[in-house]
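Laboratory data are not the source of any read-out in this text; all were calculated from the coordinates shown. Just so we're clear, the structure is a prediction, and the values are computed from it rather than from any experiment. Cβ atoms are built from the backbone, for glycine too; each structure is taken alone.
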Structure P
Amino acid sequence: MKAIVIREFGGPSVMQLEEIATPEPGPGEVLIEVHAVSVNRTLDLVLRSGKYARRPALPHILGVDPSGVIAKVGEGVTERKVGDRVTCMIRVGEPTPTEGPKLLGVNVWGGYAQYVKVPARVTRLLPDGVDFATATVVGRHAPIAFHLLRDLAKLAAGEWVLVMGAAGGLGSAGVQVAKYLGANVIGAAGADSRVQAAVDLGADAGVNYRTQDLTAEVMRITEGRGVNVVFENIGDPELFPKAFATIGRYGRLITAGGHGGGVVPLDVNRLYLNQITVMGATGETPEDMDMALKAAAEGKFKALIETVLPLSKAAEAHAIVAERNIIGKVVLDPTQ
């Protein structure tokens, strides 16, 4: 099979298209012919550079969210069959006492290839009408957003949510999941076009936090009450306190990202006086993934996709994502 292999850490040029042996699925595993896999800033670009917290053994194949068609099943697999259209959950192994969970495309070879083998239990069937690129983008971020907002923040219908980075992969998922759960959403982003993208996805109001006073705007929109939940996945030292200041009494802040640096000031007085809960978490459940795919099939969740490129253009795809001027995900299609 053809695959994008990295044999050293560095810039996009370390990714080389090579011909390697097609993997064989073992007991409990399936082999997937990959039709789509997305390019992620942290789990692809940062990992490729060698700066991610976990350094994979080399050589390595990136790709945490492949979708495609099952080409072969291993011994003992009964819940999947050849020809099934599936996408993959990222956690292929449970955490150990010293390490986090084993991740597809991080701890084991991923989906930047024509074929990938995974445990059958991490695959989810695609509903009719959901194409592979959509499944990959929805499956990467929407289940995490469901887990954070529904399972952890306990977001209720009618509550107000401020979504930071609202046109990014996780942010755009947060906007749509919050609306799916019946909340009122304020989408905040750093450019007017990105704010408009969040509004187009269903946000009730938008704020450009580079040109407007974020705290003042949110308080105006909520008529001085503040928001019940902040969905904050940037971790920027200037933006974080402004978002935190919008949280009303008994509010919650949920975060699963720190692309803006991750070390931020915290107003402890506001924290305890307003009895605010701050939660950091990641991950998703199979139920979260199924709900996300169902929402996509019903037309209630839109995948923002900037472009789809062939596998041979992986280095170009990484360069596009690194520029940070796109709205939506870049997807690789090994069948092109």
Structure Q
Amino acid sequence: MTSHLGLMVIFALFVSTAFADRVSGHSRAELLAELVSHRDSIVVAGAHGKTTTSGMIAFVLSELGRDPAWLIGAEVPQLGGNAGTGGGWLVVEGDESDRTVSALRPNIAVVTNVDLDHHTTFGSRAEVEALFDEWLRHIPHVVRGEELDPYDGPLALAGEHNRRNAACALAALELAGVARDDAAPALAHFTGAGRRLQARGESGGVTVFDDYAHHPAEIVATLEAARDGGALLVLFQPHLYSRTRHLAGDLAAALAAADAVAVAEVYAAREQPVPGVTGKLVVDALAERRPGMPIGWTPAFEDGARFLAPLARPGDRVLTVGAGDVDQAVPLLLDLLG
């Protein structure tokens, strides 16, 4: 049995090598499972919203002096990073993409929603549901976001999806012993995680935002939350060849809510190229759906920035969208817009 002090050393090592596959001879999944098993812990999983929901929970616990620890898949500026140590509840963003969430045994599990997002791991939505159903059989306290009404109180984050995230966070906090009347005022001050409709700057009267959305449902939610009177111009980078092949039409349907779109080449991440699968699949589907819309097939995201910038007018919003490195286009966009 690893001592508490030993676990904290492991935790610090885990945090410092957050993107390594193996740490001290153990996989990240094995280390995470051990950490969760030795702490009062909350694991947040689901297809969409788990990063924001995890951040909400950890932020509220921190604001209320509960000294949480956290491991979250994106930077949370108000927490000072994506991970931190503390003696209270451990808040973890779980990952179903490789099924490793099934090894975690927290006190409280949250499933924000269920969707088919990882086509190389799951053959159907039913397989995803089965994974979560089996996992939740081992957890004493469970929150399922799709069964909750959206939170209707004060919230700094825009969008119906964030009200659903807030409902999940408050339900989990109640199970952890935090009264809603205490949690809600703190939650109202949460300003979000990095790359979640994150305002990156303003130039020439145009505001540039960056968002991690890479699944059609996420893009729909992001564009709905971003709409604020002016035009929405989107630089989109598809993520993974498998996802692009299966969801090109759905991605186009989601992007059709914008006023102009540039599509970059697929961000490969962990996958090898697939013949015939490129970002142009999305471009072609979008052109068929929205004839006359300004659409650019710009494999280099820098060219996408150059395509969109001349179209923007004061009061408009430009969004870089995708789970790859499309956010690197933000400085160029701000320069071009000026």
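Among candidates P, Q, the computation of distance in nm of label points 7 Å out along Cα→Cβ at positions 99 and 195 that gave 2.6 used structure Q.
Computing relative contact order in percent (Cα under 8 Å, 6 or more apart) across structures P, Q gives 18 for structure P.
P, Q: which one has helix-only ellipticity at 222 nm (-39500 (n - 2.57) for each DSSP H run of 4 or more, over all residues; to 500), as calculated, at -11500? Here the read-out was taken from Q. If distance in nm of label points 7 Å out along Cα→Cβ at positions 139 and 299 comes out at 2.5 when worked out from the coordinates, which of P, Q was used? Comparing all candidates, it corresponds to P. For which of P, Q does mean count of other Cβ atoms within 10 Å over residues 115-122, calculated from the coordinates, equal 17.5? Among P, Q, the structure yielding 17.5 for mean count of other Cβ atoms within 10 Å over residues 115-122 is Q.
With distance in nm of label points 7 Å out along Cα→Cβ at positions 123 and 323 computed over the structures P, Q, the top value is the one for P, the highest of the group. For the read-out distance in nm of label points 7 Å out along Cα→Cβ at positions 75 and 171, a value of 3.2 was computed from one structure; give its label from P, Q. Working through the options, I get structure Q.
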